[in-house]
Structure 1
Amino acid sequence: MSRFLKYAVCPLVHGTLALSLFSGCGSGRPAGVESEPIAPVQAPFPFPRLERPAIPDRWLDIREYGAVEGKKVTASIRKAFEAAGQKGGGHVVIPPGKWLTGGIQLENNTALYVSRGAELLFSQDPTDYLPAVFSRHEDIECFKYSAFIYANGKTNIAVEGAGTLNGQGKPWWDWKTSKSDSEKELYAMAEGGIPVEKRIFDGTNGRALRPAFFQPMNCRNVLVEGVTFKYGAFWTITPTYCENVIVRRVRIQTEGEYGHAPNGDGVDPSSCRNVLIEHCEFDTGDDCIAIKAGRDADGLRVNRPTENVVIRHCRGLQGHGGIVLGSETSGSIRNVFAHDCEFSGTDRVVRLKSARGRGGVLENMWFRDMRGDRIEKEALHLNLLYTGTRYPEKPVDRTTPVFRNLHFANITITNGKGYGIEILGLPEMPVEDVTFDSVRIEGMKGIHCVDARRIHLDAISISAPSRPAIALEDVAEFSVGRCAVEGGQVVRVDGSRSRDITLPGSLSPVLLGTGVSPEAVRTRP
């Protein structure tokens, strides 16, 4: 049983779901208690009232289409979806038991419903995911093996229930190294402007890329609710170019009994609009939630942002990052609100990452009421140096990424092993307009800030043995309100471009590095 979620959810009527006590769904509509409403969203930006997709109250058991447990049921699932589509939509039901399938494609107004007690196992034979379909791989457009569950250009689709989707992905994982030349070739094709229809990675000529688990492309009104995803081949839930997406009460495990899943991300919305992710649990081999918007030249060509994303009441047991934005930022990411989340044992709590060459603007983001325990690296990490080095400084152009207007409030970090807060801008493009309010840092290191401007901290508590507790380099218009730091030398300022730094007297004395003007720092009572 999940270490966090102690209940399951099950759809009832018209694509809605309910807290349910029933033990399975045969043909016909399942019985259960009344549906659980989705709580309204109150975000600091306009956000629509998202509703579950309007899927007809029609239930098609795959056994009615020839499915037999112990045999591959791909054809039966396909026939059930075709029948549902012909009737105007409905729920294709996976009943209790273990069922082996190849790729599944959703139709308009349909749901894949996985019953409690059902485990849908996905074939480990790559040919079961052919022909190749239009996809994004690491946010570069191409044609590759179909996602285990796929849709393109559909409206009102869902994956729901209380059962398990098992990707059996371990045989795919060594493709990360054994077929790494395929990824390099994709990157080169994108940089060289090779047309997308010629970027084919379906095993022909040895070129092959791992499929995602669930990848709806160009879809509207998408729901994932209640199910457990285990051990996919690549990213798990990655809606791409979609609008109105809800992911809720989902558990994702890509780390565990079979080892570490490379690129085993949890939920990765890419160039999407209006996304709600809530009440989810992550035990992942990579990022828990990673918001993306296209990579490098290909992402700049497509130029489609991700905007209006709300994340609430989620928990992560491990992963590279809890809530991550980037590093694929080329189309820009804006309007993100995350609150009431907890992460334990992840590398980071919140991580924004990009690099020269990616481009894009990350702006208008709020993170509040969050906790992180046993965080392995930088807990709150804003990094424009994800690849490359700080110098030499480069001219600003459309490939220069931008971070601005970012806000963190009421965040507690305990047992941290890295910096509580680290900001790494670029000399030519500092991170700007960032606030931290009511942040408590307990761990090995305090705050590190390089190439940033207009940064404000208030009600900050730092308990960390590493000194200085606050290290600044080439930082301008940096101010600290209330701040409590336990013991020893507190602040060091380096960099000839450091200026207009305002600190409370309690943080004195301040150590100034070579080249820092004595007027760069002023203290107040």
Structure 2
Amino acid sequence: MEAVRRLEAKSQAISAETALWLCSATLVTMGLVLRARGFLWGTIPFWEDEAAWTAKLIDLPLTTPWIRPIGFMAASKVLIHFLAASETALRLLPWCAGVAALLMAPLAANRLFTSSAARVLFVGVLALHPGAIDLAKEFKPYSVGLALHMAYLLLALRYLENRKTRDLAALLALLLVGVLFAQDTLFAFPSVFGLLLFDTFRSRRFRHLALVALTAAATLGVIVTLYVTTWRKLVADGDGTTGYWGNKYDVFYVPDATQPTSRVAWTAKHVVDVLAMPGMRRETWHWPSLSAGRLSGLQSTDLFVWGALGLLGVAALAYRRRGRQALLLAAPVVVLTCFNVLGKWPLGAFRTDLFALVYAAGLAAAVFDTRRTQIRHWELAPVGALVVLPYLLFDRSIHSHKTSSMAGDSAFPAAMDRLEQMAAESLRLGERPMVALDAASCWPWRYYTKYHPDKVRAAEYKERFDAHCEKTPHHMAQLARKGLVSPEARAFFLLSNGNEMREVEEHLPKDMAIDAEAYVGRRDELVVRLRRRSTLVQ
């Protein structure tokens, strides 16, 4: 009987292990597919930020003080030199980094945690996180930062376990060059370098200690050089002011006399937002049969649960005396908070803090980690309840477009096609209609008519339309009026800014009327056809 029971227990363990492996493999596969959609096929168009930075990359020399990392910009310049300035070429580096971060997640989880529950939860968060998916398909460096932080975590744990020189060399090389490709790598340096220095000194591996110390000094030299040559100038020019970003995105503390909030309370709330980042998909939850109030309550509950898990994860690691994991996972969030208090970096569930997803997911998963080696089916419960079930019930997005607040969506080429359709009559008459572009449409128009590899299409639009950029609806209307030279003439607005979409009808002059309008995409762009009012013409 004892032999039978052991056989049954072994069979159950094998069955549970297979289920957990299949779950992890399925999550990683889903993450890869969601990252590939919109990049390898069904390309998502550029929005304002991407188009503007493409123009800067092409028109300005690399010696320009970039707010973006110089290594990232240099690598992107090389890519477009060989592959042309297409959306795919410019997003290639972020996409490869996003895929690499996902593929490294199971390896890092196996070294961070003992239990399968914690490992699968960590992988599930990285696989289905909407910000990680969207920013892997956007011409920005934040996906690169996510991959570098994951690599630091993985390589540091590997070296601390086996102390092989090759692992240390790979880690130190990434630490040295990382800040050139993602400035947020700074937040991992104190914990990683500190842990390496302590471990190599304690184990009396003095050659490794010397390598770590020299790399730390060289990395500090790189940081100082970047500060003197670039970062200091950007702050002096106003590109790094906290007031602008604080008022626009609430990522810096800005005192408000009407709704006073203490600095401590504001900071605590935003730290919780960072810790709750693994559940960020809550932003896009919807359920037809639920009222807005009840759905909002569920979202608040989800935010509380993830924030609490992050805090409990720190306590759990301290209680289990897992100092290495605690330092590697918690210290970067602490350093991030200190930088925000000094007014040097945004704090919150914001695109610049995507890298913190690695640490927030790790802290949440640590709550479910145990030293038990025997696998049970219940270990699928955390990832099922916290990640998979909410996705299946309230979201089910296939990411054919960008959904998270960390990224910008666009349907600009489709808006250009709709503009051509609405101007068909004027074009047949040989007219060159006036098109007034708002600020958010100006850069995409410029990209698709100047920099995009499809030069034939670009030439056609530049020849057919007289397009100009204007900052306000009032100035746009004044420009459009110049194109309404007769009762039959038509002029156009092409808008991408939500506020200006609403302001168009409110501030339209009395001598002009909307002849037709059409939203494009998910109301991403608005094309408006204008005419003169016939009663005033007579």
Identity of the structure behind 0.65 (criterion: FRET efficiency 1/(1 + (r/R0)^6) of positions 398 and 438 (r between Cβ atoms, R0 = 41 Å, to 0.05), calculated), options 1, 2: 1
A value of 19.0 was derived for mean count of other Cβ atoms within 10 Å over residues 54-61; which structure in 1, 2 was it taken from? 1
The value 5.8 for distance in nm of label points 7 Å out along Cα→Cβ at positions 102 and 510 was derived from one model only; which of 1, 2 is it? 2
Note: relative contact order in percent (Cα under 8 Å, 6 or more apart) at 7, derived from one of structures 1, 2, originates from structure 1
helix-only ellipticity at 222 nm (-39500 (n - 2.57) for each DSSP H run of 4 or more, over all residues; to 500) gets -19000 when computed on, of labels 1, 2, structure 2
With distance in nm of label points 7 Å out along Cα→Cβ at positions 230 and 294 computed per structure, which member of 1, 2 shows the largest figure? 2
Using distance in nm of label points 7 Å out along Cα→Cβ at positions 118 and 206 for the comparison, can you identify which of 1, 2 gives the largest number? 1
With mean projected area of the Cα convex hull in nm² derived as 31.2, matching label from 1, 2: 2
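Here, each number is a calculation from the coordinates, and none is a lab measurement. This is a predicted model, so every value here is computed, not measured. Cβ atoms are built from the backbone, for glycine too; each structure is taken alone.
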